[in-house]
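Input: structures, listed below.
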Structure P
Amino acid sequence: MTKIHQQTFGKGKPIVLVHGWAMHSGIWRNFAQQLAKNHQVTCIDLPGHGQSKKIASFTLEQVSEALVNAVSDESSCWLGWSLGATVVLDIANRFPERVNSLVLLAGNPLFTQSTHWSGIAVESLDAFAGQLNGNCQATLQRFLSLQVNDLPAYKTLLKTLKAAVMECNAPDKETLQGGLEILKQADLRRALSNLSVPVSVILGGKDTLVPVNAGQNMQALLPKIELTIIDRAGHVPFLSHPEEIVAIISRFMDEQ
């Protein structure tokens, strides 16, 4: 079985945090410790990220199975950020006995834009994929900048992101390309519409990667979704608005 790195903080209702593309679980550290004041919080590294070992093929199915096999068997709330939201949606769809609620943070069941659906242009993901083959480090730096562009605390947030990411070696190109392919190809709209567990969706009003209109698209598929828009947040609301996000999640979990 692939070695998957994880850390658990606090006691209470269990919640598993799954990070985004090219990141690792260290990005959650301060946020997770705040959330752990009232909950049992497990931060997990995706395969090939942070301190987790690679898997043979970085596909959505293989990633989801690796995470499910790595954590406790108890039914938990799964929180996914960005690419992590795609992963936790797949876990909820394929391993429903392991999921009692979902939090999609700056995530989108269909990450790319299509007719009647808000997302990022597929050409942008193709550009990232092409640039990875040239200058991988510059591509990652550009991606970090996109997450906090146009925010009042841009410089501070970008410094925090860079510092967190630099704690571990970056994933290799094969793993990074696999993550982009998941974002490009995965369409979990039907999985979302079929969910029976409570779902909280938290989006940033200034997010350049997941348009805020995606929230309305998701509510059209699953009207019972609890949708929260953080007007002044971008793609990393847990860094820019941690107290607000912790309050939203804690209230959501207490209601279950």
Structure Q
Amino acid sequence: MQNSELGVKTDEKKQHFDDIYIQKTPLAYKEKIMDELSYISDNFNKATFERLILPWAMEKSANKELKFVDLCCCFGNTTMATLYDMDYDAIIRNWRDEESVKSINSKRRISASTTGIDISSNALEYGKSVGLFDQIIAVDLNSDSDKKNKAIQEIENSDIAICTAALVYLEPESIEQMVAAFASGEGEGYMLVNFLNPFALEKSDATKKILINHLKFVGSMASRHRKLSPLERENYPDEEWALLEIWVLKR
């Protein structure tokens, strides 16, 4: 299904959060997704990052600034979890009201420059305004454009790339381009990605084949993502939670 506000293609059985993604601050995101749907998956993204990427990143960043890309980043909560060492509780405290969202109550735990890539210019502008992202690229990654080429170049040049709970929005051809770009980059680098269940399982299978074709599998973790919305519970009556499979790969 095509999202009328942003042009995002999503599984027709999955909840669309159009009105939240176009807000200028993450307050609605926090209230409608993180609070109401218990969006706790960043705890597990954080734990997986710490287990499989952070030791290498701390060693490498002692001698050079790493390049960190958050692909389909929205308001940047997973950058807060992985790079800023913030769990679910810390993120929702930081986003509790109109005053608290104006800054990030933590610091980067490794030396890294950050790039946020997303279709929502408002979410990106927020991330840049509070210092989460040093550079932002607002682009529809499912269409060809100069901005998409710039995004692909950023991914190729990155040392760490994450794409969490967002691959479901990308077409397989676009995923192939992003993964191939990262794989062609210089030196050791790590990618952290998520697969959702029960949404778009065929796309997840196709994406896994793309990743394994280009990169070396490092490790994985299975966890809860968030509770299903009322619409999703109608479509999946036997489920209460959306589940998450977290993969880390390296080039």
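Can you tell which of P, Q yields -12500 when helix-only ellipticity at 222 nm (-39500 (n - 2.57) for each DSSP H run of 4 or more, over all residues; to 500) is derived from it? The value was obtained from structure P. Taking distance in nm of label points 7 Å out along Cα→Cβ at positions 63 and 79 as the criterion, the top structure among P, Q is Q, with the largest value.
Computed from the coordinates by the stated procedures, all read-outs in this text should not be read as laboratory data. Source: prediction; values computed, not measured. Cβ atoms are built from the backbone, for glycine too; each structure is taken alone.
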